[in-house]
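Just below sit the structures, each encoded as structure tokens.
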Structure 1
Amino acid sequence: MGVLTITEDISSPVPASKLFKALILDGSQFKSVKHRVDLLDKEKMTYAYTMIEGDALMGILESISYEVKLEPSPTGGCIGKNISKYNTKPGIEIKEEDVKAGKEKAAALFKAVEAYLLANPDAYA
């Protein structure tokens, strides 16, 4: 089994606490997923979980572990850090470019939630 780790930083004009509520505490883009929550810290706005079943594993992964942390930025928005660890099934090699489509979907979801929160300033207040 191999592990590919990807770390991303994302800036947003939305305050960290509002984005955390909308992005982490509400919703998923997958049709079926079984995951284990490893850490949910509302005070530190940190969420860590592991997907252990479902369509996100594409039949080639044992699991995917994520850690998301949102921190306030000096501009009133936030900076998010996302660490993803892809644990492959034996004999499977995965490269960073192989997970590009999944990263693009996650980024699109992030931007959709961000746009909604900017258009609806009272949501998740």
Structure 2
Amino acid sequence: MDIKMSFLEPRPHAGGSVCDLDVDADRLVFGGAALRVLRRKELVLDVPFREMSAIDLPARRSVAALRVRHPKAYFPWTPEEDARLLGRLSEGRQIAELCAELGRGRNAVLARLVKLGVFGVG
């Protein structure tokens, strides 16, 4: 998740100094008097609370916003779509092509393939 962190004073970063920093993180840990930002279990940033002014989290996307890119997002799959998905996959189509053709996102297509038994989980 991309978060934007703002600091009260410029702080050193990448050979310069910044008051705002965009960070890709999957975990925020609050402890003691500091915030620890982690990505894939590795520490990305360790900032004392007294130096921070704000943390902006990404806005949650609405279904309507998702449907701009993926018109069939969150609609139930039909048997016809399942057959089309499996047929196109057997023709050697790439996942990106299947997504575009079916109007669904990558995770939706992959999850459907798991549900249909094409890919195993684990």
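Comparing percent of Cα pairs over 22 Å apart across structures 1, 2, the highest figure comes from 2.
Comparing relative contact order in percent (Cα under 8 Å, 6 or more apart) across structures 1, 2, the highest figure is found for 1. One of 1, 2 was used to compute distance in nm of label points 7 Å out along Cα→Cβ at positions 76 and 100, and the answer was 3.0. Which one was it? Among 1, 2, the structure yielding 3.0 for distance in nm of label points 7 Å out along Cα→Cβ at positions 76 and 100 is 2.
Can you spot which of 1, 2 the value 1.00 was calculated from, given it is FRET efficiency 1/(1 + (r/R0)^6) of positions 4 and 84 (r between Cβ atoms, R0 = 35 Å, to 0.05)? Among 1, 2, the structure yielding 1.00 for FRET efficiency 1/(1 + (r/R0)^6) of positions 4 and 84 (r between Cβ atoms, R0 = 35 Å, to 0.05) is 1.
A value of 12.5 was derived for mean count of other Cβ atoms within 10 Å over residues 44-51; which structure in 1, 2 was it taken from? Clearly, the read-out refers to 2.
Every number in this text was worked out from the coordinates using simple rules, so none of it is lab data. Model, not experiment: these values are computed from the prediction. Cβ atoms are built from the backbone, for glycine too; each structure is taken alone.
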